Structure formats: structure tokens, C-alpha cells
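Please treat every number below as a calculation from the coordinates, not as lab data. Please read these numbers as outputs of a predicted model, since none were measured by experiment.
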Structure I
Amino acid sequence: MVKSLKTIYALIGMLLIPFSANSQLTLSECQRLAWANYPLLEKYKLIRQTTSYSIQNINRGYLPQLTVNGQASYQSDVATLPDVLANMLESSGYNVKGLNKDQYKVGIDLNQVIWDGGNLEAQKVVTDLDGKIQAVQTDVDMYAIRDRVNNLFFGILLIEDKIQLNKDLQALLLSNCQKLENMLMNGTAMKADVDVMKAEHLKAKQQMTELTSMKKSYQQMLAIFINKDLKSVSFLQKPEATMPLSYENQRPELTLFTARMMQTDAQKKLLNAGVRPKISLFAQGYYGYPGYDMFNDMFDHNWTLNGVIGVRLSWNIGKLYTHKNEKRKLDLARNQIETARDVFLFNNSLQSTQEVTTMNNTGK
């Protein structure tokens, strides 16, 4: 009978141990739940979609560019034949009408880029880096959520320790009150001493009320962050106090600084591409009057089909005027980013040193 009871108790213990362990929330689990629950997480998907659409639009710059146009005009004067030639043609039986002053055309212009100086490729790199910067900036914002969860998590643990200390303090003060009351009855203590001790005990009880209210407030905020009910955050597992394996700085802000510096380099390449000449094929065609054969149109006023095809070289040398200053501005922007990174590293190193020193002093 005794052995069977022991067996039953052992089985119950084996079932309860996993349950109690699983009921305690760990810090890493709270961080994961907060990350998955925070609405800002949806921004990553929006950034990827926006960047993808932008790059697709840039790639379409390699496609032939088609323009449909129409024109109707009236001119104050038109080209005419010399009077001598016109009289000779009329005397030979040709009716020279001359060009009409009202002219019409409906046409299509086609342009195909052959070489754009690397402008479109540079635009794609800049656009891709813009998307990465937005994503890393979101990482920085999400890291702040991690800090807030950490503060709430350790805040609850700290309050729980304070509550336990307060319970011990109340038990001690209550014991002292009872001793002083006995001493007062025996005439070995003063009533004022008893009143002071009771006041201290009442003060400790008030502090307990404040600590309990603060703990509930912290638990409610943590429950909202991780999208759990209040009972789920009632039991938190205290993490082990261990030193980090590596002191290498892995803050997302450093990735953001690097991405911004890469962006300035990409913008410089885009700037260089903007001052290079561009080569493209073009084709133009229109149906209207007059056509390219204007001599024939002086005799016949019918609409005709007309077209031209060729290679075009274009070079906007006006950008050379500001090219050097624009490069200098990008160099200054990169220097500002490097300075901001150095300041961040200095402040972060100072904070880490202070925290490690505090931990070492506490351990002693």
C-alpha cells in the first residue's frame, strides 16, 4: 500500500514539474512575443513591397518609350517656290497650289535606350539601399520595444523582491510591537516607543499596498505588450546572472550607420552617371500634311505617311557646373554619419563600462 502511494505521488510530481516550469514566462519568450505582437512588424512587409515596386519601375526604363502625339497648326507663312520657277511650271501645265497654312499631323515617337551612362543601375542601388535603411530603422524602433519589455520584466522581479523584503520587515516590526507592548505592561517600556513601532508597522503596510499596485500595473503593461492575459505574467522566471560571451557591439544602430554611409556612396555613383552622355535609338512617324516631301505637297495637298529612324547622342553638360559641389555635399553627409556613429559608440561604451562596474561592485 505504501509503495503504491509513493508511486502515485511520484507520477503526480512528474506531471506537475513540467506544468509549473512551463507556467513561468522567460525573458526571451516575452521578447519574442512582444516582437510578434507589435504592430510595427507589418512595416517590414510594406517596405519590401514598396522597394520591389520602385525597382520594377526603374527596370522599365530599359523598355522602349512610346509617345503618341497630335498637332494642328496655322502658320502666318509657308515655304513657296520662286516666282520665276512657279511661272515656268504653270506655263508648262502644272498647277502649283503651294503649301497650305493650316497643317495637321498625328504621329508616334519611339525611343530605346542603348546606354544611359549607368544611371538606371545606380538608381536601383540607391532605391534598394533606401529600402534597407527603412528596414534597419524599423529594427532600431523594435529594439526600443525590447528595452521596454526588459524594463517591465525586471521591474516586476524587482518589485517582487521588495514585496518579500516588506513582508519580512512587517513580521519583524509586528514582533517588536508585541515585545514592546509586553514590556509596557511590565513597566519597562514607554508608550511612545510602542506608538513609534506601530507607526513604522503601518508605514510598511502602506508601502506594501503601493508595491502591490505597482506590480499589477507593470504586469498589465507587460501583458499588453506580449498579448497575453494577466495570469500569464503572474509567474516570471528569473534569468541566470551570467556575463556575456562577447562584448562585441551588436546594436542595430551600427547597421543603420553603415547603410547610410553606403547610401552616400551609391548617391555619388548616381551623381557621376548623371553627367555622362546617353545613347539611344529613336524612330518617329506621323500621318498628316505636309510630309517630308514638301515639294510634292505644293502640288498635292493629301495627307501622307512619313517616318525617320536614327541614333541619338545626348549630353547634359549643365550638370557639370554643380557636379563638384554635389560630391562635396555627399562627402560632408558621410562625415556627419561617421561622427554620429563615433558618438554613439562612445556613449554606448561608457554606459556598458558603468553597468559592468556596477555589476562587479554588487557581486562583491
Structure II
Amino acid sequence: MLLDGVAFRPDNAQNAVTPLSVAALRVLARSGFSLPPALANNGGVSHGGLRRLVTRFFNAERVAAAVPVVDEVAAELLTGLRGQLEAGLPGDLVSDFARILPCRVLMRLLGVHGEDPLTLVRWSDDALELFWGRATVDRQVELAESVATFHRWLSEEVSGGSVDKDSLVGALSQYLLPEGTQLDRATAVAVCFFVLIAGQSTTGQLIATVLRRALEEPEGWARAGAEPGFPQAWVEEILRAESPVTSWRRTTAHEVELGGVQLAPGSQLLLMLMSTGADRDVFQQPQLLDPHRNNVRHHLAFGAGRHRCPGASLARTEAAIALRAAARSLPEAVTVRDSARPPMLGLLSFRAPMSLPIVLGQAY
């Protein structure tokens, strides 16, 4: 289905899972909010060019150049976190590290300035909850206010006359559509909206999951800090077994048979991406975490085909660096155990730890 973009279109990929209330729609309408087809929800002819433009900011050269930036930001955040813990203050590997690191890296990589990273993180998380969550009417209005502010800020950035021509916004401002006309502002904003959310919220979710599972697994944390190659292998195995992007959506363009079932045009489909990592025909003993599987990349955590995640290489790199840096900076970290179940993000297509409180115990 992912490889067949003719029969299975992405038009519904960013539709709200829970129909938005009139009150929430009014909030969005007042801000001029719109998400025309741009990347994940674009099955048209403009998709290829826009994807190539975005992919330039996540190519091998840029990812390699970002490594020192990731190292620098990770070291700064972990130094602050260690200071908190040594002072007897509470510390959380998700809120104090995993959520912030990819946002700060992405802002530098894309040339985005002028806003606090914590604000961007909150805007992105609110957008995910609004469109992929099951919020009450009152909560929808609250989320819509946040998303509307995010959209207005992006619109101002795109419309600004002094943008850096080498930034994502600058590249979009110069982009010409296949027919030779300039890209309209609404689509440029939609591209930025998707890239800023996908590039940092989902990567933060991956880092949070990678850290939690390494702390839970016997000797996983120690190996992450000491064993060359282990962080990269661990990240890939977590992507297979517990990807933060659990599912994605498609709609049928015409009548089609799928698994012996006739589907009418416009059928709404939910593709369970994470279940591919548990396929026993592909992976031996998929219930076990084995970071050295020969075929560990045979999963669909980043999708496939023309809509495969353009930031996959950066996400893998950031998560591996984050794991190695955290395990080396906080070798004696242990999770705080209590009777309550750790809170998990539980949206339609996204699942990850929302909190990972730690204390400094005895180093391995």
C-alpha cells in the first residue's frame, strides 16, 4: 500500500482523527489556519519537487555536519541535568533532554530562529494531540489556540522579507512549482508545519523510547556508554520493536481488492506499521530485543516509497548520539520506581514515554 501511490492515496494522512468541534474550528479559522497538500498528505504532482527540496536539508552531508551540533547540545543538556540531580532536584530524561535535543538541533539545521525551543516543542505536541488524539471539546479549543499561534508564527516567518536564503523558509520562498509559478504561502507554511513537527516531536519520542528501554534492559545502559556500535544497533532494534510512529493512514483512489476483500473508492485505511516488526516470517523471535539482528532494518518505522521519512538518517543519528551521551554522562542513572504506570503518549499514530524520572544510583 505504501509503494502504490496510485491506488492508495495519502489524502487523509493529516486529517483530524476526532472531528473538530465548531468552537475549535472557529479558533483555527480566525487565524487563517490551513493545511493544503504539501508532503505527507500530498499525492499530487507537486509532491516530488517539494520532497526533493526538503530532503536537501537532511542529506548525508548535512547529517554528517550536524553530528558536532548534536554532541554539543546533548552535552549541554546533560550537564544541566546532572547538576540538577547532584543538587537533589528531580530530573527527567524526557522533559529535560529527549524532547529538547531534537528541537534545538532542527532549528539550527533548518535556519529557524526567533523562538524558544520549549515553545516549539509545546506547539508541536499540541498539534499532534489535536489532529491525532481524542480530546474533549474544551481540550480541543485549548489545543486549537496553541496550534493557531504556531501557524501564525510560521506564516510570519514565511512572509518575512529578511529570511536566510539558505534556510528552509528561504528555499521555499524561492521555490517554483512545475508550471513555473511561485509556491503559494499556504503550501509553504504547510511544509514548514509538517517538517518542524515530524523533525523534532517524533525524533524526541524515539529518543525517549530508546533511553527507557536501555535503562530497563540488564546491562543495556552500560553497553550503550562503553560498547562501540551498540547505540546505533540499539536504536535500530527499538525502531523495529517499538517505533514511536505506530501507524499511518491511506485512502483508496478507486475500487481495489486487498487481502481478498473488495474496497470501495474512498475507503479509509489504517496501516499498522509497528506490527511489521513482529512478523515472524521476517524476524526470528521478534519478542526479544536483539540489537545485532542481520535484517534489523526490514521494518517500516520510517514508511516506504515516495513518502518515506526524509529525516530518517538524522533521526537515527540523533537517537544514537543521545543514548551514548546520556549513558556516559549519567552512568549511575536509574529510573524512579513507583506504583504508578509511567505515562505514555497514546495518540492514534504515536506512542512514546511522556516521562522518565531518574535518580543517581550506583554506576554499573
Structure III
Amino acid sequence: MQRLSSLDYFNPVNTQTWANGRHQVRCLKVIQETHDVKTFCFDMAQPMLFFFKPGQFITLELAIGTETVMRSYTISSAPSIPYSFSITVKRVAGGQVSNWLHDNLQSGDSLIVHGPIGQFNCMDFPADKVLLLSGGVGITPVMSMARWLFNTNAGVDMAFVHSARTPDDIIYRAELDYMSTRIENFRLHVICEKTLTGQAWSGYRGYLNADLLQIIAPDFRQREIFCCGPAVYMNAVRAFLQASDFDMSRYHEESFGETAANLTTAESPAQCEAEALCRVTFRESGKSVQVAPGTTLNAAALSAGVTIPKACGMGICGTCKVRVLDGQTEMNHNGGISEEEVEEGYILSCCTTVSGNVDIDY
């Protein structure tokens, strides 16, 4: 009689694993976090394991009116709950995408996402002790990290310090309180800028500074620090950490946004001798343009009347990836493309400049 092993009682499951690329996903549900912040949860029609590094982000490809708009958002969920993923979005006054998402995206809707990608993550910088700093909706990547470490029962000592405008603006407040009561290696500290009339608050008030950090986490120099928030918040954090002789090689921050430098050329063609100009040809579009050396391919495309979608403008999100068929280029990216893709001839047009005639497969 043949004996069965324990493995014989399991049926194989064919499940795909998420990889950086263009994917259609569907919205499972929408969660109202605060009065102006919503979480959108997604999955795919077929079972998919959404594995990513906590802190990474995706880029949404949205059709708003007659325009295709790209916008990057950090994944706020953790890969420890792998069959769906979430983003958390704050409604911004005048914000084209955030307002559209809040007003239009509902359970059952489908959209296109690119990713996941990003160098800001806790897996590439393992540590026994971490300090997670966030301001406002910048809580999303560090919350993904905290959820991952919490769900996997990691023995990492976590100090979680979040700054909010008022107590009503604390995103994930109930979940953070729950985590802080469940494990000893998660210490929660919330700082509110102000309180409204009649609003009870017994926590820290004001802004995070060096003196307050010394009280909250006196051992911060021994920790790996992950920080995300508004530019003014991160500028202040960097300044007082540097003044405190913190080893900035152990400081990591999330920051992506449009930069004017990536939309301009080193010199305009009118400023260059004709023989010094580079010809950029877009094969599929059937268009070409002469530009000065040092011009980004994205700027060259705009000059030729060709639109290459992009989101971050800093070589992070990978949205503007195109393939160079021939020619001389120089790329200075920030993690938005893999070594395998580079070997296959792909570049990120927002952070790639031309130094000779170039043919692009676009």
C-alpha cells in the first residue's frame, strides 16, 4: 500500500506574481480614512500575488476628460496581505487627480497602473531598530513598512512618529493604536500641530524638532530612519538630523515630483552651431527633431510633437520608458528601470539626454 505524504493532500494553485509593468486592476472598495483622505483597494480579475517592497509606489494611468493623466502614489498596504493592494489619497485643493479619484472612483471600476517600483523601501536597508517619520499623507509608505514588520512578527524595534495638523487628521489612527497595544516593539508617537475648539488631545503638540525627537527616541542615532512628508517637513528633518551628527547614510526619504530641469534643454537649437545639433527620430510616430546635445529625450519628444507619458519627471516611476534603437544617450535615473531593461536598450526619457543622433522606438 502506497503511503501519501502531507504534500499529496494539497492541490497546486496557479497564481501569478506581480511584476513591474502595465496592469489593469479593479477597485474592490473605498475607505474613508479622514474627512479628506480615502483609501482605494485593488485586485485583479485573476488571482494575483501583489508582492512589492514596503515603501514602493505605483503610477496610475487615468482618462480624465479627453486627457490621459499619469500620477504616482505610494502603496499603503503591505505585501504580507498579498492578494490585494491599496493606495491612500488626500484630496488636494485644485488637484486634478486626487479630486477625480475622490469624486469618481468606486468599487467595481477598472483602471491601469504601472509598477510597482521605487528605491525607498525597508527591505533594501534591513535594520534591528528603525525610526519611521511621517507628516500628513506622507504616512503611507512608512505605514506599509510598519504593517509588513507587524504582520510578519519581525523582531524589529519600531519607533513610529507621525505629525498631523489636528487629531481629526490622523490617518490610520485606530490601526496605529491597535498595533501599539499588541506588540512591545512598536512605540507610537503622534504630534498634532493644533487642536480645534473643544477637541481633546493629550499627545504632543506643535512640530517635530531635535529636542522633541530626543525625548521621543533618544537612541535615534542608532536607528535606520525612513521619512516621508511635505517638502518643508523633510527639509526640517534633514536639517536637525545633520545638526545632531546623525549618520545620513542611514537616512532614507521618499520624494518624487515634477522638476523643471527635466523639461528644459541644456541649450536651445538656436544657440548651437548647426553641425553640433543632434537629430532625434521617433520611428513609430514618423517624426524627428534637431536638438542641442544635453537635451532630454522627453523634451525632444515635446519639440517634435510627440507625447511620451511620464509622472515623476525624476527617473523614479518608470512611466516614460522607451527603447533606443540606435544612437548615443546618457541616463541618470533614480531606480525606475531594471538592469535587464537597460541591457535590452530601454531608457527613461525624462532623465536621459542625447549626445548624438538617436533613433527611438516610439
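Highest-scoring entry among I, II, III, by volume of the Cα convex hull per residue in Å³, for residues 177-336 alone, is I.
Upon calculation of helix-only ellipticity at 222 nm (-39500 (n - 2.57) for each DSSP H run of 4 or more, over all residues; to 500) from the atomic coordinates, which of the structures I, II, III produces -23000?
I
Could you tell me which structure in I, II, III was used to calculate semi-axes √(5λ) of the Cα gyration tensor in Å as 87, 25, 21? Label of the source structure: I. A value of 14.5, 44 for Rg and Dmax of the Cα atoms in Å, for residues 97-200 alone, calculated from one of I, II, III, originates in structure II.
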